[in-house]
Structure I
Amino acid sequence: MIARAAFLAAVLLLPTAAGAAEPSLEAQVAAYRQRVALLQDQDAIENLQGLYGYYFDKGLWDRVAGLFAANATFEHGQGGVYVGRAHIRRALDLFGPAGPQTGRLNNYLQLQPVIHVAPDGRTAKARWRAIMQLSRPGANGEWGEGTYENSYVKEGGRWKIQALHFYVTAMADYDLGFGKGPIPMSGPSTVLPPDRPPTEIYRALPGAYVPPFHYVHPVTGKPIDTSVPPPDSVLGRTGKQP
């Protein structure tokens, strides 16, 4: 927040371009208020996603579900899409019992936020990365990595998750590591089927997949290419990507 306040102060001190008409005081104040509001929205969304991570880690499923809009969607890996806060709450039980459990670790570290709030301050999109640390009683620990591409909505002055889509890009046995012990993703649950099939079909490690970006390149203004290059026969890799 301090860095953003310093940035805003610097913006306020910027001179107008040579020859440009000086905007009215009212216009300047309105523009500054909008910038401050957007920065506050970014902070609120970052806190919202951080809370999601803390609640998810400890299996606080009611609190996790309470972060979603009433008509929200939830998609995790290849598990399909769950629609509506009530169905999302039931789907969270697929990740384990509610509440902290002895011998169970369910850490999803929320990292690398890239947040874009719509100019009207009503909706937003954000990309995050998560590092997973998982443990279940009587089983080997697991490591994982994935990417969120989420959307958010402001309802009654509060930001909520409108669509959470977590792309699992790598899971592995803790002892064997990502090179020798990759773990494939599970498909949709038969115990609690999703409302819709997965929006994208892909494979985690050893497959290669880059989740699409919701934003363009900030310098070139062009869409970010997420296609995977073909195997490199020079290095001895042949055949198609999985």
Structure II
Amino acid sequence: MIPKIRLVFRAEAPKAGNSLDECEDQSGVSEERGIYALADGASEASYSKTWAGILVREFCDVGGLVEGMNGFETWLDTCRNRWRVWERDLHSKQLPWFTQEKLAQGSFSTFLGVSFHASESYAGQGIWKAIACGDSCLFVVQQNWLTLSFPCERSQDFSNAPPLLSSLPYPVRDDLAMRQGSVSPGDRVYLMTDALAHWFLQLYEKNEKPWQRLDELTTQPDFDSFIGVCRSREGMRNDDVAFIRLLCDASSTKQ
């Protein structure tokens, strides 16, 4: 038997003053496969929301099969092929010259993908595997203590120039981080893009437990209000946000 990984809450929020349609941070969920993903499209790039959306959708389709560096590069090639098909369709329209120039430079995004599966060694546990490029983060809380912060471990690890995945065929091996671990019933798992992750670690470094505030959020209006307060009163950077909260249930499912 293994614990069930349950999606508790998922939300996105745009920069203050923008609509949700303008949010370049994207999330992807395949709860039946135990696969979850976030991508933070770079604002300075062209059509970064589209590229971020391709990344999360493709990972949720096949993320459980992405193993090691070679597997990741094969998956990324598939994403780039999807981008080229979309780009050809766009070029079939009459585009301004400056749009064509921006498209030629490619699009960019951070990425975090996590997949869960049964542990072959320990009954009652689930195994997660994560891969990240940039500063979208995974946090694991066990017995009300933060036990994992990946790939950024401190608030100082964030910068204005994180590693990014490109829609162009640039090498990525030096920019990727991979990690795996286990979860047991009662464990809480959080995925969040950089502005929220930076806020999370800043509070944690002040000996607070920011996950307790995140656990109170259950609706999109709750989330929007919370992000607004964090921006106006707590110094959160005004940036797009994507967030996924998972719970490892005490109830189990068969292997």
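Quick note: the coordinates plus some simple rules give every number you see, no bench work behind them. Worth saying up front: this structure is predicted, and the values here are computed from it rather than measured. Cβ atoms are built from the backbone, for glycine too; each structure is taken alone.
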Discussion item. On mean count of other Cβ atoms within 10 Å over residues 21-28, which of the structures labelled I, II is highest?
Written reply: II
Item to complete: For distance in nm of label points 7 Å out along Cα→Cβ at positions 133 and 165, find whichever of I, II sits highest and give me its label.
Response: I
Fill in: Answer label among I, II for the case where Cα Rg over 2.2 N^0.38 Å, for residues 109-196 alone, calculated from the coordinates, equals 1.38
I
Item to complete: Using volume of the Cα convex hull per residue in Å³, single out the structure from I, II with the greatest value.
Response: I
Practice prompt. For the read-out mean count of other Cβ atoms within 10 Å over residues 69-76, a value of 19.4 was computed from one structure; give its label from I, II.
Written response: I
Discussion item. If relative contact order in percent (Cα under 8 Å, 6 or more apart) is calculated from each of I, II, which structure is the one that comes out at 30?
Written reply: II
